[in-house]
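Before anything else, here is the set of structures, which you'll find just below.
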Structure P
Amino acid sequence: MSQGSSHRVVMIVEDGSNPFELGVATELFGLRRPELDVPWYDFALCADGPVTMHAGLFTMSGVAGLDAVDHADTVIVPNRPDPETAPSASVLAAIKAAAARGARLVSFCTGSFSLAAAGVLDGRRATTHWRWAEAFRARFPAVRLEPDVLFVDDGDVLTAAGSAAALDLGLHLIRRDHGAEVANSVARRLVFAVHRDGGQRQFIERPVPDIPDTSLAPVLAWAQRHLDRPLTVHDLAAHAATSPATLHRRFRAELGTTPLAWLTAERVTLACRLIEQGELRLDAIARATGLGTPATLRTHLRRRTGLTPTTYRTRFPGPSTGGSGSSLTPS
């Protein structure tokens, strides 16, 4: 997103849309963020007629018409109360027109059915709620469905698996637009974890440990404070007073990922924050994040963000533009 300009986000709501997903989009893109020194989003809701929220909880008024989509940079489609029922012809036309002019398209939960019905997911990677994955695959065989992940970023089309995953995808969009430091700031204000990547599993059979003290939270917090160290899975297991094999199982059960993948993601996130804060020395960043060498830093940063350190610095310039760089003390 270009600095100094307003990025317009428009969410299409329909009769029976999920109010939680409406709240997610409003919280992330509609609320003002005066504490952040970046141009924020211009957010609007639109609909093709009167809207009654899910389960008849309330009726919305004062919502813009579908023509608001014509001027959107990002279009969000929330869940479909009945995925088997196609959206209205006017909604499908609005989605197709937005795709044709290059707008970014986003779906939450079964909103992927709307994008697929408009034909914009054909040949592309996407996800949907696990409960509807088989129905989606049968109805839209041309879509490359990834049914076990939280969200899929396929460039200008992004899909989230469920209502809670909409938060993960929304923060991912903010990170893409404004960088890791801003996304982390928004997550902190939401009191929301920032370690869930899109590739994590949707459905976790034991989301809450049987015994409170089996939570991974203490070891995660400890590792985040010591990312500059050459931590290994054995180190994490030792701090958690368990075996590496047990630690792997607990990471899979609680986070849907492996200890090494989580640790690498945390290191890269810290590297992004340091670059954004103005640190220019790749060797210093590599040491401070535990990535070791500039070459390893480049490899993992490109793998996670698609950008080289130089390109990332250009896209998300920090306060320091010269000299030896800022001190390595991320806030």
Structure Q
Amino acid sequence: MERFLLLIYISRSFSLFVLSFVGINASDINYSAGRYDRSLKPPFDAGLEGIGEVVGLGLSASSHFAVGDTVAYFGSGAFAEYTVVPAKESVPVPAVKPEFLALLVSGATAYIAMKRLGDLAEGQTVLVTAAAGGTGQFAVQLAKQAGCRVIGTCSSDEKAGFLKSLGCDRPVNYAAEDLAKTLREECPQGVDVVYESVGGSVLELAVNSLATKGRLIVIGFISGYQTASGFPKFSGGTLPVKLLQKSASMRGFFLPHFLGDYREALSSMMQMFAKGKLVCEVDYGDSAQGGRFVGLESVFRAVDYMYAGKNLGKVVVEVAPPSVSNSKL
């Protein structure tokens, strides 16, 4: 602990957290592979979000927080039992609940992307790919709250049932039915908005399924992250023609570029969650090989579990057992 305590005394505006839970994101692969910031050279801290308890404060940080406060944060270095974070990047939360953790990246991505790029309107049709995952679950709910008809893709009947519980009008288990055929038959005029995170052939299908003036939001392309290049194959030679013919648009969304919207998004979603108007499903890995994700050594299992498409909701890892996370140093 000496290294962390030393940082507290020389960093006046920092807080020391003992982390209880950390979130697993598809982008963890890109970050650790150096694709997000090519200036990073190993070794560097990985992990993008955590939630826990304040156990130490810099001098100026004490004007905003107290030892024992429960906080969450979105930034690099979350895969740790203890971490030092600038007070301005720390978000007060009512309790150390992983449901709040699900809002930091996954929830905020869906909220801001749908609000800023989706231009949702009542009666429109929205397609959400990987809809039962960490961010897809929020995209489904936000689209329904906007009065849209929602189609969500998933990989099992269990996930389809979960999507129905969120209000999804048409869950599509692509392991059991042809997504392209379903869209052709049930959306002959196309879909107005696509919230897309898979890439490759799914992205191509999404482009082909756009309605006139449709909007396609690319928030990721997980199907290619584990390849050497990090990109899935995409035949985009006719993309300009397809977009022009439908007056459609295709835009990318990367959360760090929208930090000006972050506080409002997080505050709004926390209020919605507190009022029971937003479901934050988390997956502790109870059904994973090796059992629940506990301890830093289980982070790699959690990443593999997510990439295998087995998760339902946001994947979280319990870093420190309750007896440790509630301690005071």
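Rule-based calculations on the coordinates, nothing more; no lab input. Everything numeric here is computed off the predicted structure, so don't read it as measured data. Cβ atoms are built from the backbone, for glycine too; each structure is taken alone.
Computing FRET efficiency 1/(1 + (r/R0)^6) of positions 132 and 188 (r between Cβ atoms, R0 = 35 Å, to 0.05) across structures P, Q gives 0.85 for structure Q.
Among candidates P, Q, the computation of FRET efficiency 1/(1 + (r/R0)^6) of positions 76 and 116 (r between Cβ atoms, R0 = 25 Å, to 0.05) that gave 0.95 used structure P.
Set P, Q, criterion distance in nm of label points 7 Å out along Cα→Cβ at positions 220 and 276: the highest-scoring structure is Q.
Identify the structure, out of P, Q, from whose coordinates FRET efficiency 1/(1 + (r/R0)^6) of positions 36 and 228 (r between Cβ atoms, R0 = 30 Å, to 0.05) was calculated to give 0.95. Traced to structure Q. Source structure of the calculated read-out (helix-only ellipticity at 222 nm (-39500 (n - 2.57) for each DSSP H run of 4 or more, over all residues; to 500), -7500) within P, Q: Q.
Taking relative contact order in percent (Cα under 8 Å, 6 or more apart) as the criterion, the top structure among P, Q is Q, with the largest value.
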